[in-house]
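Just so it is clear, none of the values below were taken in a lab; they were calculated from the coordinates. What you see is a predicted model, and the numbers here were worked out from it, not measured in a lab. Cβ atoms are built from the backbone, for glycine too; each structure is taken alone.
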Structure 1
Amino acid sequence: MASSRRAAPGQPLWPLRRAILIHGFGGHPLHGWRPWLKEELEKSGWAVSAPFMPDPDHPQCGEWVETISREVGTPTSACALVGHSLGCMAILRYLQTLPAGQNVGPVILVAGFGRDIHKPEMASFCTPELDWDLIRPRATRFVVVHSDNDPLLPLEEGQYVARHLGVELIVKKGMGHFSSSEGTTQLPVVLQKLLEK
């Protein structure tokens, strides 16, 4: 029997899409382009959470992965993950913990990295090396976005992640580290990729 549920204007039918937005080192969920993205996704009927990651000035990988795991709950393809900077590495570490047969939906990595960048404050995220063969099947698709003039994580870091995930890198010109201090309060490419069928 067909469902009698009707969507309100601009609202999707089942299943409800979810997005979890993970900020970076020293970051805050309500800074930068995340509030804009949250609002735009909610207009399209998404449920969006942007958790405050534990001790962002002195982050520990295990605590961040645990926070992501708690936010996701049971992984499904209806749940998208969006990371910025260190949040990208935290998402990759989380995906690596999922057992075979479990995956999330799209994963979007903005100004991220996927190897040791030799910053002591991020050391717990960088070793051991990521197991890309474990990570690739844990999402329905990956999108990697990087700027050509990122002062904190050079373009080569985005190229490295995209190459190991087997996807094309989206390069934005002159966007720096995509931070509010550089004037980035909206990031349409992320919204576009999340809303793509």
Structure 2
Amino acid sequence: MFENFYGNRPVAEALWQVLQSGRIPQTLLLAAPRGVGKATLARRFAARLLGDAGKIEQDDLSLPHNVAYLLEREKWPAERRNEDPFMLASHPDFVTFAPDGPLRQISIQQMRLLKECAQYKPLRGAFRIFLIDQLDRANEQAANSLLKTLEEPPEHLILIATAENLYELLPTIRSRSVIFHLGPLSEQEM
């Protein structure tokens, strides 16, 4: 199944079945408490679709070089962050958008960049996959901007979003997503 992913076996199996069926929803939403492995599972899912797991894993926000980069970006003035929206793209067809800045929000600039990048065809395979980590941290403008992409996504685009609190998302975002609920890890799973 998904290598080195522990816990939430029913959800992992359901996602595995999605892969096996070949009928991939265009928008998946992984909802769970903090620290359960939502983004990890999203990257493992993407790696199965795209291959080259090593490059995709480089986008893990908990890696020391990414933590250092995020901390450095927090010192940037808002104008500089607006000119250079935060994203990670170690694999040519996999892009991670994550909260940025002192408020740790998904910004309108990031969603505009997502919309622009969504139009590009995949370089290697059949899909481009965008991970929006902590979509529940999107400000209102960003969430509304994302809706335009969700309403008419290009055929080659798969969006995977993670959220701790589904109710912080616009109802229209929830309704356009296939939602997978992950639970807290048991002591045995840790």
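Descriptive notes on the structure:
- Relative contact order in percent (Cα under 8 Å, 6 or more apart) derived as 32 - corresponding label from 1, 2: 2
- Which entry (1, 2) yields the derived value -11500 for helix-only ellipticity at 222 nm (-39500 (n - 2.57) for each DSSP H run of 4 or more, over all residues; to 500): 2
- When mean count of other Cβ atoms within 10 Å over residues 77-84 is calculated for each of 1, 2, the greatest value falls to 1.
- Computed over structures 1, 2, distance in nm of label points 7 Å out along Cα→Cβ at positions 37 and 93 reaches its largest value in 2.
- Given 1.7 for distance in nm of label points 7 Å out along Cα→Cβ at positions 29 and 61, calculated: source structure among 1, 2: 2
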